[in-house]
1. Tell me which of P, Q gives 5, 21, 20, 13, 10, 9, 7, 7, 6, 2, 0 when you compute P(r) over Cα pairs in 10 Å bins from 0, in percent.
2. Work out the source of 21.1 here, i.e. which of P, Q gives that when mean count of other Cβ atoms within 10 Å over residues 75-82 is computed.
3. Assign the value -16500, calculated as helix-only ellipticity at 222 nm (-39500 (n - 2.57) for each DSSP H run of 4 or more, over all residues; to 500), to the correct structure from P, Q.
4. Give the label, chosen from P, Q, of the structure having the highest value of distance in nm of label points 7 Å out along Cα→Cβ at positions 171 and 259.
5. One of P, Q was used to calculate distance in nm of label points 7 Å out along Cα→Cβ at positions 19 and 163, giving 1.2; which?
6. Computing distance in nm of label points 7 Å out along Cα→Cβ at positions 11 and 243 for each of P, Q, which one ends up highest?
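Any read-out appearing in this document is the output of simple, stated calculations on the displayed coordinates, not a laboratory observation. Treat the numbers as computed from the prediction; the structure is a model and nothing was measured. Cβ atoms are built from the backbone, for glycine too; each structure is taken alone.
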Structure P
Amino acid sequence: MYREHKIGVVVPAYNEQELIGETLSGIPEYVDKIYVVNDGSVDNTEKIVREFMKKDKRIVLINHEKNMGVGKSIIDGYKKALEDGIDIVAVMAGDNQMDPKYLPDLLDPIIDGRADYTKGNRLLGPDYVRNMPKFRYFGNMILTFLTKIASGYWHMMDPQNGYTAISKRALETIPLDKVYTWYGYPNDLLVKLNVYGFRVMDIPIPAKYGKEKSKIKYTKFILKVSWLLLKDFFWRLKEKYLLYNFHPLVFFYIFGIIFLALGGFGVVFAFYQKFVLHHNVLFYYLTLSLLVFAIGLIMFLFAMLFDMEEERRNGFYARQIP
């Protein structure tokens with residue numbers, strides 16, 4: 001136990017025979033249960049975990065017959081932790097990328113009642129990201145911006161960080177079976193946490209990259225998660241600002257998007273009229289289109305401002321100072 005709370009750690013693992021042993025060896029003694037989810041590995045991951053189980057009775061092995069995604073692995077670990085009455089569940093990937101010395105930093109805000117969900121943040125300064133590959137950093141920044149819009153946690157950073165902890169209350173509230181099951185899982189979870197009114201806190205944790213190799217194809221990943229976040233954005237507006245608690249910002253968002261789309265289409269149409277059909281109407285069409293686009297942009301920015309104010313007013317987000 002840690003500060004009178006039962007702690008569980010979910011370890012999603014897919015073909016992690018080289019690093020799963022180091023990961024399990026480093027998990028602190030105060031952790032009560034370790035849920036290793038072998039996600040259809042075709043190497044010796046399961047065999048190594050079973051050897052560790054002989055020495056460490058805290059380890060619970062959950063096997064997927066086929067690869068079902070990191071999100072599904074974490075969700076299954078969460079469900080088992082709920083069955084065991086665990087108070088706080090952390091996630092530490094099987095590639096030994098999460099430094100266990102920072103685990104208390106994730107647990108303390110939840111125990112103190114300052115947060116319901118804590119997550120690592122590698123982007124708080126150059127000292128924290130110096131070991132992060134540049135292509136990862138660039139992709140992370142794109143997804144950070146998109147996740148801010150989709151989730152409503154406007155001051156949150158590094159949404160792809162998998163080093164997290166979540167309270168039992170949050171796990172019991174969120175419909176876990178509806179959480180995205182692949183690599184967009186942390187982004188989707190943040191959206192659901194916001195809709196259900198849970199407080200999120202970023203914890204400064206330096207990036208740690210060693211022998212692990214990323215299994216993500218980043219171009220495909222960014223496109224897929226961007227589409228997921230677009231759907232999540234509209235779902236959040238519907239659930240939070242129409243069904244649960246009406247707020248006019250939803251109309252600013254909707255009409256802002258419509259006007260932006262119409263303005264953008266109008267600009268293209270104006271140039272089509274000028275350079276393809278050779279009609280001398282560029283000035284009129286272009287001026288009207290830019291005006292419509294500007295109105296849409298102003299409405300969208302106002303909606304973002306109202307959304308940020310909602311986050312601040314309800315104390316949905318906090319950041320621990322490094």
Structure Q
Amino acid sequence: MNQLQAMRVFACVVDLSSFSLAARQLGMSAATVTRSVGALESHLNMRLLHRNTRALSLTEIGKEYLDGCRQIIAKIDEIESNLVEATRNPSGTIRVAASVTFATSELCPLLTAYRTQYPRVDFDVTTFDTRFDMVEGGFDVCFSDERSFGGSTLVSRPLAMVKDIVVATPDYLSRHGVPNSPSALNDHELLAVSDGESRLWEFADTQRAFRVSTGNALKANSCAMVRAAVLQHMGIAILPMPVVSDDVSRGALTPILEQFEVNGGPRRISILYSGRHNLSMKVRSLVDFSVARYQTQSRSSALLAVA
């Protein structure tokens with residue numbers, strides 16, 4: 001016996017004072033309605049209705065049971081209604097982790113566009129530059145490049161590509177000269193974004209590859225710190241294009257060695273989340289919105305869409 005369904009049938013029979021009218025309203029046969037109420041009484045081992053040829057009436061225990069049924073049915077209907085509403089209008093806080101590369105260029109426009117459609121969702125955002133554990137941090141989603149995240153349990157949906165560029169200020173280059181090959185970098189002050197481990201810059205052209213030891217002038221675990229240092233004429237840095245695109249546009253930084261591929265080529269920016277099933281509607285909606293945005297929107301920024 002489906003007890004909840006039997007409760008609904010019982011309440012409908014009482015409301016309409018008729019098995020046949022209840023059957024018509026519920027789209028069931030009169031015999032099925034009669035069996036349902038009988039099964040409920042057998043389950044409870046008590047009579048809920050007095051029946052005669054002219055009318056139906058509740059027993060004393062039937063009145064008490066009906067009140068309980070109405071409360072249960074109303075509560076379940078309320079829960080289901082709230083779930084449907086949440087499906088249509090996600091709400092609550094989404095904890096977001098984002099690489100500085102993505103956060104400084106794309107995240108705010110993305111979240112603004114999302115909240116235009118889903119205004120009841122708000123965000124708690126944490127940014128990072130180097131290695132990061134999304135699951136340990138308890139985040140719902142993470143926007144990251146493939147060099148910064150780990151974890152085989154995470155689902156990754158690609159969004160865009162970002163390239164690194166070699167930059168220095170015109171003032172630094174005028175004083176120290178413009179390197180015309182990666183090997184010439186050994187004679188320059190180098191500023192590196194590092195996660196604490198020894199790092200090499202890698203370059204390649206159509207003929208050969210180069211490796212250059214980095215950080216002889218400064219190492220930092222923050223793109224923002226390295227950007228500030230390069231803008232103060234401290235040396236040459238490799239930074240993600242979105243981090244320095246405005247600086248390059250206004251002439252504060254000059255790209256160099258542009259004929260070489262840097263650090264293995266462009267990196268993929270992805271949205272990461274834990275598992276494909278049992279996602280809350282708010283998280284699922286943000287994932288789907290983000291992927292759709294990069295699938296359909298022509299990008300003119302420093303990020304190239306790949307979704």
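1. Q
2. Value 21.1 for mean count of other Cβ atoms within 10 Å over residues 75-82 corresponds to P out of P, Q.
3. Values: P: -16500; Q: -12500.
Corresponding structure: P.
4. P
5. Clearly, the read-out refers to P.
6. Looking at the calculated values, the largest one is Q.
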